[in-house]
Structure P
C-alpha cells in the first residue's frame with residue numbers, strides 16, 4: 001500500500017487519497033492502538049476539503065469494526081480542536097483529515113496521541129502495519145460511532161488559558177484573515193470572548209479556498225495587509241487552512257518576521273516561568289534573535305530537527321535537570337504552548353498575542369528583538385551526493401570559521417560571537433543542499449559558506 005508519511009502526517013493528492021488507502025491507514029492505527037493496550041474512544045475530525053467528511057466517516061467505521069468507539073466531529077473542525085479533545089476527554093488518540101496549508105487539490109491525515117502528533121517512530125510503525133486486509137473484531141464487539149461537538153468547549157479553554165497573560169484587549173482592534181479555513185470558527189470567536197474588537201475576513205468556511213491560497217505568506221495576505229494598513233488596526237492575523245499556523249501583520253500592513261513573533265512569545269513564557277531552567281525548543285533554521293531574547297529573559301534554547309518539536313521537548317526533559325521546564329516549543333509559524341497542551345495551535349497563539357499586544361503594544365513587544373537580514377539559498381546537489389557533501393562540509397565549514405561554535409546534530413550550524421549564524425542541511429524532498437544564514441552582512445556570509453559547500 002503506497003502511503004508515505006512526511007514531516008507533518010500523510011499528505012497526497014486527492015486522486016491518491018483513495019478509500020482503500022484511507023481504510024488501510026485506519027486499520028493500521030487500530031492495530032497499533034490495540035497492541036498498545038488502548039481501549040478508550042478515538043476522535044475523528046476533518047477540515048472542509050472535498051471528501052474530508054467522507055474520509056472521516058470511513059475512518060470511524062474502521063475504528064468501530066476494530067472494537068473502538070469513535071467520536072466523529074459534528075462538523076468540519078480546526079486541527080487544534082481535535083488534538084485538544086484527546087486530553088480533555090482522555091481518549092486513545094485522534095485522527096484529523098486535513099492537508100493543512102496545502103492547496104485544495106490535496107488531502108491527508110494527521111494522527112495524535114496524548115494531544116501531540118505521532119512522531120517519526122510511530123509513523124514508521126503505522127507504515128509497517130499498512131495492509132489492505134481487514135481484521136475486524138467479532139460483530140458483538142463492534143464499537144459505537146457518535147457525533148461529538150467540542151468546538152465551544154475548546155474555545156472556552158483557549159480563552160481561559162490566554163487570560164493568564166498580558167492585559168484585557170478591550171479597545172484592541174484586530175483583523176483576522178481566516179482564509180476560508182477552519183480559523184473561521186475559532187479565532188474571531190476567541191478574540192471577541194477576550195474583549196478585542198475583531199473584524200474577520202474570508203470567514204466563510206470553504207475547502208476550495210477561493211479567497212486566497214491556504215498557506216499564509218506575505219504574498220497571499222496582500223488583502224489583509226492592505227485592510228490593516230487602511231483600517232487603523234492594531235495588528236492583523238493570518239491563518240492557514242486548519243488553523244495551526246499563524247502570521248502577524250503590523251499596523252502598517254507589514255508582515256512581522258515569524259522569528260520575531262516566536263521570540264516575543266518565547267521570552268514572555270520564560271519570564272512567566274518559576275522554573276530554575278526554563279527551556280524553549282526550536283529548530284536549527286530559527287533565527288539567533290530567538291536565542292538572544294530567550295537568554296536575556298533568563299532561559300535557554302534547545303534545537304531539534306524540522307518537524308520534530310515533540311521529540312525535542314521529550315529530549316529536553318530527558319537531558320535536563322530537576323528544574324528543567326519546557327515553556328514553549330516552536331518553529332516558524334507553528335507554536336506549541338506547552339502549558340496549554342502539546343499540539344501546534346495557531347488559535348492559542350492568536351489569543352496570547354492579543355493579550356500581550358493589549359498590555360504593551362506590538363511595537364514595544366518587538367523593540368528588544370534584534371532584526372538582522374536573513375537568507376535561504378538552495379544549492380543544487382544530486383540526492384546520491386548529499387551524504388558525501390554533508391560529511392565534507394562537517395569538516396570544511398568549521399575550518400573556514402574557526403572562531404565560530406559548531407553544532408552538527410541537525411546539519412552543520414555555525415554561530416559567531418556577534419550572533420550571526422549559518423546552517424547547512426540537505427533537503428529531504430528535493431535535489432538541493434539548503435543554506436540558511438543571518439547576519440548584518442548576510443550576503444558576504446552566504447557567499448563564504450556557499451564557497452565552502454561548492455568546494456567540497
Structure Q
C-alpha cells in the first residue's frame with residue numbers, strides 16, 4: 001500500500017503537533033465553510049422572508065440532527081476501522097471496510113430520507129412549535145429530508161477520506177458546495193422570492209453536489225480506499241466491527257439529539273421571538289462547536305492510525321496537544337463573539353427582540369466553550385482506540401440525562417429563558433469531570449491483541 005501519495009497520509013511518524021494541525025486545519029475550514037453557508041441561509045431568510053421563517057429554519061436544526069445522527073455514528077465507526085487498518089498497513093481490511101461503509105450509507109440514506117419526510121409534521125407538533133411558525137417549518141424540513149441520502153453518503157465518504165489523512169479533499173468539496181448554496185440562496189430566496197422552500201432547495205442541491213464530487217473521487221482514485229460499484233456490499237465481519245464502534249456513537253448522537261429536541265421544545269414555549277433569537281445564535285454557535293468537533297475527529301484519526309501501528313506513547317502525546325489546541329481556539333473565538341455580539345446578531349435580523357434573545361444566549365455560551373473542547377478532545381482520543389462505549393456513556397449522562405433532569409425538575413423554577421441557557425455550560429462541566437475521571441482511571445489504552453486485528457498477516 002502506498003503511503004507516499006498525496007491522497008493518503010499516515011500520522012504515525014513526525015512531529016505530533018504539526019501532524020495534528022496539518023490534518024485538522026482542513027477539517028476545521030471545511031466545517032466552518034459548511035456552517036457559513038448554513039448561516040448565510042438564515043441571514044437571507046431573516047432579511048428577505050421574515051422573523052417567523054428565521055425561527056422555522058433555526059428550530060429545524062435539532063430535528064435534522066435527530067434524524068441523521070445515527071448515520072453520523074456509522075461514519076465515525078467506519079472512519080475508526082479504516083484508520084486502524086491503514087495504520088496496520090492492511091490493504092484488504094481497508095478495501096472491505098470502505099465498500100461495507102458505502103453500503104451502510106446507501107441503506108441508511110434511503111431509510112432516513114423516507115422517515116424524515118414522514119415524521120416532520122408530527123415531531124414539530126410534539127415540540128409545541130408556534131402555529132405562526134409551523135407551516136414554514138414543515139415545508140423546510142420535508143424538502144431537506146427528501147435529500148438526506150446525499151448528506152448521509154457525503155458524511156460517510158468524508159469520514160473515509162479523513163480516516164486516510166486526506167482531509168484536504170473534503171475541504172475542496174465543501175467549498176464547492178458552499179459557493180453553490182450561497183449562489184442559490186441569492187437566486188431562489190432574494191431574487192425569485194421562493195421563501196423558505198428556496199432556502200431548503202438550495203441546501204439540498206449543495207449537498208447533492210458535494211456527494212457527487214466526493215463519490216467521483218473514490219471511484220477514480222488508485223489508492224487502497226478506491227471504490228468499485230460492483231464491490232459495494234455488506235462484509236459481515238467488517239460490518240460487525242463498524243457497528244461495534246459506530247453503534248455507541250450513533251446511539252449517543254441520537255439520544256443527545258432527543259435531549260436537544262426537548263431543549264428546543266422548551267425554547268418554543270417562550271414564543272417565536274425567542275425561537276428566532278436562539279436559532280440565529282445557534283448558527284453562530286456552530287463556528288465554535290464545529291471546529292471543536294473537527295479537532296476531535298482529527299485526534300480520533302491520529303489515535304486510530306497510531307493505535308493500529310502500536311505506538312501508544314504517541315497516542316497520549318497527541319491527546320495532550322489536541323486539548324491545548326481546542327482550549328486556545330475556543331477561548332479566543334468565544335471572546336471575539338462576545339465582543340461583537342450586537343453586530344453579529346443584527347446580520348440576521350433588525351427585530352430588537354430577536355437580537356436580545358441571541359445576545360442573551362451568547363453570554364451563557366461563549367465564556368465556557370473551552371469545557372466543550374476538553375470533553376470532545378478526550379472523547380475523540382478514546383474513541384480512536386475503538387472503545388466508543390465509555391465516551392458514549394459520559395456524553396449521554398452529561399448532554400442528555402442531565403439535561404432531561406434539568407428540564408423536568410430545575411427549569412420549572414425559572415420564569416425566564418435563562419434557565420435553558422445556563423443548562424448548556426453546566427452540562428458541559430458535568431461531562432468534563434466524568435471524562436477526566438475515565439481518562440485517568442479507565443483502561444482504554446492497553447488492549448490485549450490490537451495487532452492481530454489491524455496488521456497485515
Structure R
C-alpha cells in the first residue's frame with residue numbers, strides 16, 4: 001500500500017480523497033492555488049503546498065509544479081480526482097516517468113477513450129451497441145453537411161476530445177449544419193486544444209444512464225449498478241440517482257454486461273464509468289467512457305455500501321476485486337443534488353463570493369460532501385460547485401421526500417444557489433413519476449418567487 005498520496009485537485013473531491021486515504025492509513029499532500037488557501041482540503045491534508053496563483057494553467061494544470069511538489073514531499077502516488085488533469089494521458093505518462101503511481105488509467109487507455117471516435121470504434125468492435133453515425137473525423141463544415149444530409153436529422157456534432165457538454169451541437173435541419181460545425185469546432189479548440197468533430201444520429205428523448213465499473217490488475221471486472229443522470233441542463237448534470245427508475249433487473253444485467261465487456265476491451269484497471277443513451281424501449285447505445293472517478297459516485301456508494309475511492313486505491317495497489325461484490329444487490333435508493341453557486345432565476349449565472357451562513361442537513365440517510373463553510377469565499381476562477389447533498393432511503397418515493405427535507409434544512413447565505421431550483425424539481429409530478437428524459441429541464445417551469453433563499457442567522 002502507498003505511504004503518501006498527493007491529490008492533484010481541489011475542493012470537494014480533494015477532501016473526499018483525503019478522507020479515504022486517512023481511513024486507509026495513508027498520509028496525504030494537498031496542493032492549492034492562492035485562491036484556495038482557506039479551502040478545507042488544505043486544512044485536513046497532512047501537508048499542503050501552494051503551487052501557484054489562481055489561474056488553472058498556473059496551478060492545478062501545471063504539471064511541473066505538481067510533480068515537483070510530489071518529489072519534495074516524498075509522495076509515492078498521485079490521485080488526480082476529476083476534472084483538471086484526471087483524463088490527461090500526458091500527466092499519467094509523466095507521473096510514471098517520475099516514479100509516481102498514477103491513481104488512474106495508463107496513458108494508452110486515457111488516449112483511446114478520450115478520443116470519442118476511437119472509443120466508439122473500440123466498443124463497436126467489442127460488440128457493444130453504439131449510436132449510429134459516421135466513424136471518422138469530419139473534414140470540415142461541408143463534409144459535416146453532406147454526411148448529416150445523408151444520415152437524416154436530427155444529428156449531433158461532437159468534439160472528439162470533448163467532455164462536459166463542450167463542443168457539442170444538436171442540429172435539426174440542413175441549414176444549421178455549417179454554423180453549428182464552426183461553433184463546435186471553435187469551442188473544442190478553446191476547451192481542449194483539439195478541434196476534431198465527429199457526427200452521430202441524435203437519439204430523441206433518451207435517458208442518460210451510466211454504469212460504474214471496478215477493475216483490478218488480475219483481469220477481474222465488475223459493475224456496481226447504474227446511475228440515472230438525465231436531469232441536466234446544457235449537458236451538465238444537476239441531479240443524479242441510483243438505481244434508474246427505468247432500469248429493471250433484466251436491463252441492468254444487459255447494460256452491466258456491456259459495461260464489463262467495454263472495460264475488458266481496453267484492459268481497464270481502477271474505477272471508471274461507461275455512459276449510455278437509453279431509449280424508451282430500453283435499447284441502449286454507448287456514448288463515452290470516463291476514465292476517472294465521477295462527481296456523482298456517492299449515489300453508487302450509498303446503494304452498494306462500497307467506498308469507491310478506497311477501492312480505486314486498492315485496485316492500483318494490486319489488490320483483487322472483493323469477492324462479495326460479484327453478487328452484490330442494490331440496496332434502496334439514493335439521490336444526489338449538486339449544489340452550485342449559481343442563480344437559477346438569472347440563467348444560472350455564477351455567483352461567487354463569501355458564504356456568510358452555512359448549515360448543512362443531517363439525520364438518517366443524509367450525506368454531505370463539501371469543502372465549504374461559513375466565511376469561505378467561493379473563488380471566481382473555478383467551477384461553481386459548493387458541494388453535494390446525497391440521501392438514501394428504502395425506495396425512490398422516500399428518497400425524494402428525504403431530499404426535500406434535506407434541501408429545506410440547508411442554509412447557505414451570501415451566494416445564490418441551485419437549491420430552490422432542485423427543491424422545485426423534487427416537487428414536480430413528472431420527476432416524481434420517474435417518466436422523464438434528458439429534455440426534462442427544457443420544458444420544466446420554475447417560478448423562483450415560490451422558492452426563497454434561506455438567509456437566517458444560525
Identify which of structures P, Q, R gives the largest calculated value of distance in nm of label points 7 Å out along Cα→Cβ at positions 27 and 379. P
Which entry (P, Q, R) yields the derived value -26500 for helix-only ellipticity at 222 nm (-39500 (n - 2.57) for each DSSP H run of 4 or more, over all residues; to 500): Q
With Rg and Dmax of the Cα atoms in Å derived as 22.3, 70, matching label from P, Q, R: P
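Read-outs throughout are calculated quantities, based only on the coordinates presented, and are distinct from any laboratory measurement. Here the structure is a predicted model, which is why all the values come from computation and not from measurement. Cβ atoms are built from the backbone, for glycine too; each structure is taken alone.
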